[in-house]
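In what follows, structures are represented as structure tokens.
FYI, it's all coordinate maths here, none of it is from the lab. Here the structure is a predicted model, which is why all the values come from computation and not from measurement. Cβ atoms are built from the backbone, for glycine too; each structure is taken alone.
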Structure I
Amino acid sequence: MIVELNISNFAIIDDLTINFTKGFNVLTGETGAGKSIIIEGIGMLLGERASKDLVRSGKEKASLEGLFFLEEPERINRILDEYGIDIDPNNYLLISREIFANGRSVSRINGRTVTLAMLNKVTSNLVDIHGQHEHQSLLNVDNHIKLIDIFGDNDLKTLLRAIRENYEKLLKEKKKLKELSLDSRERDREIDLLRYQLTEIDEGDLLKYDEEEIFNEYRKLSNIKEIGYTLGEIADIINSRDYNNISVLDGINRCIAKMNNIVNYDDTLKEFGKVLEYINFEIQDLSRNIMAYIDNLEVDGERLEFLEERIDVINKLKRKYGNTIEEILNYRDSIENRLEILMNIEKAIDKINKNIEDIEKKLTKDCEKLTQVRKKISNNIETSITKELKELNMENVVFKVNFQRLEHFTANGWDKVEFLISTNKGEDLKPLSKIVSGGEMSRIMLGFKRILADYDNIGCLIFDEIDTGISGRTAQVVGEKIKAIGSKRQVICISHSPQIAALADTHFLIEKDTSGERVTTRVRKLDYNERIEELSRLLGGVDLTDTTKMHAKEMLEMSKNLSLYNK
């Protein structure tokens, strides 16, 4: 349940705090006072898409904060634990959201910043908002089967899970079958193409050659003249036979001779001498090795031509079949498998058809069970909804759940479910969209909410002007239904109906303050006498008479003695 709601700089709300109570909370006020804006703010707090247009003019950001008490915290605590969000030991949950004028928004749960997806996963188990246009969901036939399934137990959920798993398998097998179900001409063309590709890759003989080794040898052979010339220059520098030039070895030998003249003066000098001798030997070895390398250099035109051809083949195959030899060989294996399947396509098709047959047998068995379970649930729903609607002044109503079997499987089985209704004697059953008025649709939705209250674990229901299109005795009964729901969970209701407002456990008045230069929404909890005043306004408009006040007081007193409906 919502314990406290704080809203600031949101639309026409400057700074507002509401402390909701258990049971049935009602919000009333004149048109334009900001009642629906409060519900819109709750929706934003719960994760609806934020609009920067709702930030109060001239302000940097709008702030929304809600403190919730979790009467059954296990399900939400599991989600919090999954996201690493701290869990309050007293079962409170703090949600806040900031909407900035630049369009950015930040959401937090128990102080931890969360994404909108994370916020929605938590809040979907907290509050159910029934807006003025939510009854449109009942006009969408696709939602009817979803409503039936909400009333299902674990058996239904197990069946649905099995059906969805097998349906996915069926789609995969049918996709395979479609890929194989080529006409003979297309199959022959694909076989020819695969054979050509396989031959081309195999003739490349990639397994026998190391790609890096080939490229290294090619670099050497294609640059052999430059290598020989440069090494010759280096050899001359190290050990030149030109008496006019001093080679590296000549210079080192001179250094050794000079060092020998002074080595006896200090042991450190002896170490220097040893290093010079070591360098002399190393450079002599290097000189011999370079000369031997030069002697063995030869231009092998045939080998170079062979390497160029190999590189051309590798690059050609890369352009067509993969960026590396490994990718090319993997592609080769895949087309070999595909070719084998196409060459034995009848056998492969038979295997897939057998798999499809087995899956469809399982689906048929489970779908038949699911239909039976749904029809049993539907019988109970028909009875419950009819009872609820009769109590909501639709005395001649007949409500039926119609089942049709689809010609194909779906992830939800093979049932097409549609709600049919007749609101007057002698009328045929017709789809909801073709028969009901706005007031009737509100009552049907309320009937569903009333019986759903026994099945879901959502702690707070919000009704935004569910009294649209109804008045008098019907409004009274709607109020009694909402109060009955409020005996099991928290209800917050925006209403213009005095009959509904009189039944509330807690009554809040939303007012529009036009003092100063700006319009601001204010809210206050009404005491007994203030409730009489507000009910009188709802009954009689602006001019309050003693008669309307007496009527309002009578309604308030009668609501105290109301016998609530059984669960």
Structure II
Amino acid sequence: MRKISFKEWAEKIHLVLLRFTFPVFFILGLSFLFFLEINQKNADIQERVWAFFALSIPLSVAVTLFSEEFKNKLLRAGLNLLSTILLVIYILTLPESLRVSDVYQLIILGIVFTFSSFFVSFLKKNNDIPFWEFSKTSIVQLVITFIFSLVLMLGLSLAVLSLDELFKVNISDKVYKNLAVICCGLFAPIYFLANVLDENEKRKHKLEFNKFLNIMGLYILLPILAVYVVILYVYLIQIIAKWELPNGWVSWLVSALALGGFLSMMILYPLRLQSENKVVTYFSKYFPVIIFPLLILMTIGIFRRFDDYGLTINRGYVFLLNLWLYGICIYLFFSQSKHLKWIIISFSLIAFLSSIGPWSVFNVTKRNMINEINHILAENHFLKNGKVIDKADVVKIKIDGKQEQKLVSKIDYIVENYGISALQPFFSDTIEGKNSAAITHRLAIKSKKEYSENQSFNINSVHPDETVNIQDYNNFLKLRMNYDAETVFEDNQYTVKFRNYQLQVYKANVKTPFIMIPLQNKLNVLAVAETENNYKPEDFTFDGHNYKLIINHIGGQRLASNDSIIINQFEANLFLK
């Protein structure tokens, strides 16, 4: 049995301090902030300071591992110092009180810096085996570190609790919080860094098989992926047969399948190199081909969400993920999945570039949202010379309920994610320190809270599948609307739009509707007090000299203030002569 050697531990700590000087300094700094927050009353630590130390740790680890490629110690220290200075400059550009978009950005940068630690030492050619071994060993050490720190935390907490229970010692909750910082904030990261492969070990080209990983990849992940593929392909065939748009939620399933497939490739990489297992060989070679049609399905689902709800930060990143999946699948197919490190490298590069600068997802989303707000305000005559008119004139404006709700939601989104200052260009007077409710009040429109107090309704036809005589009609259109979508049908012959409680039917390349079906009076009668109602088909039928409209479903809200209604969901069949 090997004895515990304090000398060996002292040497390990000494080596960690020499190798990871900057990361250890930032680990100590972050832990100090936690101790200060726990033990110091009224500790006023800026959010930017927290962000700096939190980001400094993964960044400095990545830079340290990269700089080991250079023998000059001054150059190594200089690279760490330069990266720290650049991070300080970036942090100083952030507001003292971080906005939601800033938090998103910090999280993504943290993920990028963490992922970079896995590949920065292996950017040269023919480093795939060392990259795989280093990644495998590092992840295993992360799991071991988590278990050790958790056991240490639970053990020490139980010891402290026993003092409280057995000896009636009054133990403050701060003791447990301090223990958490010691175990998870100090011990865990330093223990992990002490077990990171050193400069010589991480360059070894010896590939070691891991039975646990092979079993998990072959007999757990691959069968799960097969189930996902079957489900998504059945869904793909179904929507093609019905000729309808896919559910927006399908994007998450396709993303999970693709990322799960890449993870399986990583885990089974040694078997792929040996070419001993035909299942792994075929999977690595043809998975990019299998996933490609589903990526097209994902793209259609994303654009449907854009059309229904507009661009947001989350949807922007999902769209970028979709584009990246196209690119990496093409690369893996032509390279026959031999260089898997480019999966992580390309992902990190795109995530980094899409999170900084004026082209970032955050700035593009902000500009798009501001333009949409500007369009709604201008269209409804709220603006004069680019500024919101006086409140006395604002109250005279009557805005469509759907447009009003859309404007409220976008104002709330901008204020929540980018701060109230993003809306300042619309106002001559200062709005600093105000919230979104104050903005909606200034515009004399209802706040989000007022909308949440409105009553929802959901009404259906009892027999939507009842036989309809269509012998006098030449065309059939299936209409569907979800929330902000204005277009309810579009093909190469007709376009149907829902505007101001009217269905407007256009022929291709003609700007003037040839059919206008007024719905407001009927909808006001049908949307009665109950939240759910069923009606006969005749109650939902509109007959014209050249059309027949049969509504199957309507969902929306009744505004308590003026008893008007807002339609969020609408499904109907339109027959044209």
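Numbers at a glance
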item: Which entry (I, II) yields the derived value 1.00 for FRET efficiency 1/(1 + (r/R0)^6) of positions 42 and 490 (r between Cβ atoms, R0 = 25 Å, to 0.05); result: I
item: For 32.5 (Kirkwood radius over Cα pairs in Å, calculated) the corresponding structure among I, II; result: I
item: Test item: Cα extents along the principal axes in Å, for residues 274-505 alone calculated as 116, 63, 28, pick one of I, II; result: I
item: Answer label among I, II for the case where relative contact order in percent (Cα under 8 Å, 6 or more apart), calculated from the coordinates, equals 10; result: II
item: For mean count of other Cβ atoms within 10 Å over residues 378-385 computed as 16.2, the structure of I, II it came from; result: I
